Structure 1
Amino acid sequence: MTGAANKAEEIFRSLDRELWVVTSATQNDRGGLLATWVSQASLNPQKPVILVGLAPNHHTTRLVRESGKLAVHLLDTDQADVAWNFCRDSGKQRDKLANIDLSSHTAYAPILARCHSFLLGRVFACVETGERSYFWADILEAEKFSQSAPLCERQFLQGCDDEQIRTLKADKQGDIALQTKLEEEFRESIPEWLRLH
């Protein structure tokens, strides 16, 4: 890495981002993953919008693309095991929601029955950048169950053992290897309406 890349990584690592469980479902499939790229994307409190950035190769990303629906959940600080469940492997290999208590009140996306809070959204726009699929979603429903701070990245990582850390690093390197070419292709093909001259 270059000096600037090293410094940028150091700055990014100084942040303590919230961990979000993103879930989605189609008629025949469901899934979830752990994400840190979830943000408020609207100024108007009467029309709340979220922006969610997901790796394009993930199982849940495909479900969001196909269904146009997603739910994002913050976790309580004692739910590191739930966070691990959603980041330790791929939903292509197993149903990550199989042993999770779900709320049955919505047909849009799986909602965790126990969490800090959640936002349920319907996607109205998507931009594929090779490295990330960015989804903008109108918030249809929101609930907050806890007044405490949610689980954040630093606390989660401090609770992981060496094997878990190795798994997370290997997954990240695998995503980078897979997405690098896609990101380069996106940059070469940016449409004029999106390109900054």
Structure 2
Amino acid sequence: MAVGAHVAFPDRVGFGRRDLAVTPDELYCDVLYQIGALDAFARAAGTRVGYVKPHGALYHRVALDPSRAEALARAMADYDRSLVLLALPGSAAFAACERLGVGFVAEAYCDRAYLPDGLLADRRTPGAVLTDPAVVVERALRIALERAVTAVDGSEVEVGSGSICLHGDTPGAALLAGAVRRGLERAGVRVRAFATR
């Protein structure tokens, strides 16, 4: 098991899904605070935070915005350089982590629709959240075995396969997660944690 800090903009009302106008310095402090707060609870339980994954609007912002990506990576490096970032491959966040010597793992989504540029379709768009077990399992298999997904326009998008995400608030998430795990194991894919602590 690995414990991760799912850091976000300070947006409780919008569940972190609203893009807030925060400066890079404010974002640095917000991320540092969130990692540290969770790590305190993790230590009290006998473990540590091992990775960081931006949530919602912050996830999309650091994929495209180099200054915010730098703030995120700097907070991780200053807190604990052994932390690993989980994010979209080819993103500004990956570039910032590489510059600062912070590890990163590419992830892909089996329950979300992709745009042709490799970004996720806005979840408010019809069809952006995938709930059909057959579709979600097939997408997970393609991610794991081919590192690709089909975008909303029918084009093929290359994706990372270090981690496959399935949202806990996707309708039927627990059943979908079980189906994905069984599908991956039947295909011979070894499921394991990418972070060690």
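Computed from the coordinates by the stated procedures, all read-outs in this text should not be read as laboratory data. Since we're looking at a predicted model, the values are computed, not measured. Cβ atoms are built from the backbone, for glycine too; each structure is taken alone.
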Origin of the value 17.7, where Kirkwood radius over Cα pairs in Å was derived from one of 1, 2:
1
Suppose percent of Cα pairs over 19 Å apart, for residues 44-107 alone works out to 45; of 1, 2, which structure was it derived from?
1
Compute distance in nm of label points 7 Å out along Cα→Cβ at positions 164 and 188 for each of 1, 2 and report the one that scores greatest.
1
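To test your reading of the models, identify which of 1, 2 gives 9.9 for mean count of other Cβ atoms within 10 Å over residues 4-11 when calculated. Before the final figure, lay out each step's value.
Working: 1: 9.9; 2: 20.1.
Structure 1 accounts for this read-out.
With helix-only ellipticity at 222 nm (-39500 (n - 2.57) for each DSSP H run of 4 or more, over all residues; to 500) coming out at -10000, pick the structure among 1, 2 it was computed from. List each step's numbers first, then the result.
Working: 1: -10000; 2: -13000.
Source structure for this number: 1.
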Computed 19 for relative contact order in percent (Cα under 8 Å, 6 or more apart) - originating structure among 1, 2
2
